[in-house]
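Colleague: Listed below are the structures to be examined.
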Structure 1
Amino acid sequence: MKIAMIGTGYVGLVSGVCFSDFGHDVVCVDKDPSKIEKLNRGEIPIFEPGLDVLLAKNVKAGRLSFTQDIKAAVHGADAVFIAVGTPTRRGDGHADLTYVMAAAAEIGQALTGYAVIVTKSTVPVGTNRAVQKAAREANPDADFDVASNPEFLREGAAIDDFMRPDRVVVGVESERAKAVMAEIYRPLFLRDFPIVYTDLESAEMIKYAANAFLATKITFINEIAALCEKVGADIKAVSKGVGLDGRIGNKFLHAGPGYGGSCFPKDTMALARIGQEFAAPMQIVETVIKVNDEIKRRMIGKVIDLCDGSVAGKTIAVLGVTFKPNTDDMRDAPSLTIVPALVGGGAKVRVVDPEGRREGVKLLPGVEWIENAYDAATGADAVVVLTEWNEFRALDLDRLAKVMAAPRMADLRNIYSEESATAAGFSDYVAVGR
């Protein structure tokens, strides 16, 4: 199959590379010339483990290429995927569909034969109908169907998620479109991964409902963690006991400083706005958004309390600023709330993150970037664990405590224990839910 992938952001690039590894002929399109130049040099504009190797393999095999020319990419394509950004719209919280609609019109104009226009971007219910209309208005004679194929990729594990998915969701309205999508995903079908075919609206809703549910699980366990601190319970034991219930499961039940990233914040906000628009309020989701913001502020209080009620004049080492490990994504990361509050409170903040510096330099002014945890902690009054990168999971706590001016730790990811920290010489240790 010949596939055109419109957009080389996180979803578009990962999807395009993986489709080419299935054996399809994939052309990835982006209007940013610098992106295309980098990709043609084999350089990856995002950090995703293993993506550079897979890209190079399929470029060498002649199955993957990159261009700015949407007409050339769409010509002869069996399917054209829209994988452009849908950021939160300023002012009202809705998903901004500007790029999606522009792509739909350009695709419509470029079509020369039958193709399926597939929306891969996360979009509100009803968007695929609007995509169909935009493409039709751009080219009344075009021969096409539309399909909804939402992505379920976790940053840091995206390739595995694509190649071994829990499920593939495909919203289609014609047998012709279904046949094209079935052929595209045939390698997964042959390996018995579930492919769910449904209508357009249901496919769109599945994506939002899934992300909202996961965000709710995270927020729920963070609220339970706050209560654990008051009553003397241990959130790690509580999470394990709850997660062993097969009806609940243990994923997304790890207490921390709140969710962030490219999906949960904007998707919960968009779902809440959709509910308001259709007079079916998403009250649970609205509460999740509110509580998640409060959790981030509660973490600031933990650090201030650790520093005897004020961070003014204190040197604080922050370990990790990306929203999760194995990504360079800073979007809506808890660090973007917590670190500026520390800087604003008069602290001298040193930051260590294996991949976050490129984006973090712009987003976190007033901090000092350090290469490793021990240098950052030297002479520091406190160390704060914000992102659970592997290199922070096995620190030599004895060494860390000895180089600090005041050995205190705010472990906001619960990767250590009070016993191990105290034994290493930390005078104060605080975690989440313990």
Structure 2
Amino acid sequence: MRIELISTGDEVITGNIDDTNASYLSRELFESGLQVDRRHTAGDSLEELMAMFTEISERECIAIETGGMGPTTDDLTTEAIARVAGKSLVLNEEWHRSMSQWFINRNRVMSQTNIKQAMLPEGSIMIENPTGTACGFMVKVNKAVFIFLPGVPRELKAMWEASVKEIVLSLSEDTVPRTHLFKLFLMGIGESDLMEKIGSISLPQGVTIGDRAVYPLLELKIIGHNAADNDMLKVLEDVMKVVEPYYVSKDTFDLISNLRQQKISIGPVNAIDGVCRGYLLISLQTLFNDFVTCSVINTDLHDPEALKETSEVREHMPHNNLVSLMLLSEKRAKEIGPVACDLMQSTEFPYIFELNFDLEVEQNGKSRRVGATYLISSKDNIRHNGTYTRNRDFVSLLSCVLIYKTLMKEPHVEPFDMLVSRVNHFDA
């Protein structure tokens, strides 16, 4: 059995609005292990709708349709499927009562035209809409099972979560090939370099690998169409061996949620951004919910006064729950030690940033302090106009990832064109 999506409405087919419903349903189905086989779009034409429904009905499939369920004359979906099925439209008393109550609860008078939304094909099964006046319904026509839903995205999502997802999973059980999905979020490697590295991995039948760049991240997908669990796990193991230097997280890039799963919580933090002109503070929101103080300083290695200002600001900031990102100065390199001094003499990586953090962490009801000093060495001066916009995002998010990996007690990320050195670490 196949899964097909149908979107209707002149505003969709003309491009006046984006078809977010189809995108949403495709993602939700994919996350549930179901692959959409085909997507259709039609305007508000009774003849076109009937032709499309007739064609789809000849295939063994679950067809999920959105749109055309309103009270106006151009909402033709229900009439079209009733004609194709050879069924009369009958008043669904249950939905008529629910819809009437919906208007009463809002001190509004229900128009006679709204009654159209309670007229369903005879023999169909009504699907309740918890947020609007257009119910959904399910009907079998020839070989296909059709599920009709309103086109308002908010209503569609509410209905999907409330009942439709469960209906589709039940209908597809043992009839639709399952799609397995592993998502790995990577950082510090480009698409072509990644594909070259994993190109030698042997893929069992039904397993494919794809990627999607969302700079500064790379989302790697291992997809199995009706593949065995053992095959999927073996491919994941082989891929992880290759991508470990760039690996950030699995399944989701919601770092705060990942920390919560490990029962790690961090109180309000203080932050100093001396490199990325405030973009560090934006990226830090992927890790922290609350901030006490935030400072942005435009440091410059060639400006002694700016470096002095940076040093003074850091000295006066609270040292606990502090995150700071600075350009590394010769004076600071001497304080850190030989590793930092050697980097300062490097010609391969002329730009060095110092990430420092000292955090009060609570995990499983116990408090401890976790901190580290990382030196991030780059070939590029991110303050140069030509490279700044791109690289400020990278360095700021990389800093957050380094903090995250330290808290998760995992190896830090090693971008292929940068050098990351941890010169100091404590966890007590």
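Colleague: Name the one structure among 1, 2 that volume of the Cα convex hull per residue in Å³, for residues 68-227 alone of 142 was derived from.
Modeller: Attributed to the structure labelled 1.
Colleague: While we're on this one: To which of 1, 2 does the computed value 3.3 (distance in nm of label points 7 Å out along Cα→Cβ at positions 196 and 356) belong?
Modeller: 1
Colleague: If mean count of other Cβ atoms within 10 Å over residues 276-283 is calculated from each of 1, 2, which structure is the one that comes out at 11.9?
Modeller: 1
Colleague: A value of 85, 57, 47 was computed for Cα extents along the principal axes in Å; which of 1, 2 is the source structure? Can you show the working numbers first?
Modeller: Numbers: 1: 72, 48, 43; 2: 85, 57, 47.
Label of the source structure: 2.
Colleague: Once distance in nm of label points 7 Å out along Cα→Cβ at positions 60 and 364 is calculated for all of 1, 2, which comes out largest?
Modeller: Sorting by distance in nm of label points 7 Å out along Cα→Cβ at positions 60 and 364 in descending order puts 2 first.
Colleague: Assuming -10500 is helix-only ellipticity at 222 nm (-39500 (n - 2.57) for each DSSP H run of 4 or more, over all residues; to 500) as calculated from a single structure, say which of 1, 2 it is.
Modeller: Value -10500 for helix-only ellipticity at 222 nm (-39500 (n - 2.57) for each DSSP H run of 4 or more, over all residues; to 500) corresponds to 2 out of 1, 2.
Any read-out appearing in this document is the output of simple, stated calculations on the displayed coordinates, not a laboratory observation. What you are looking at is a predicted structure, and each value in this text was computed from that prediction instead of being measured. Cβ atoms are built from the backbone, for glycine too; each structure is taken alone.
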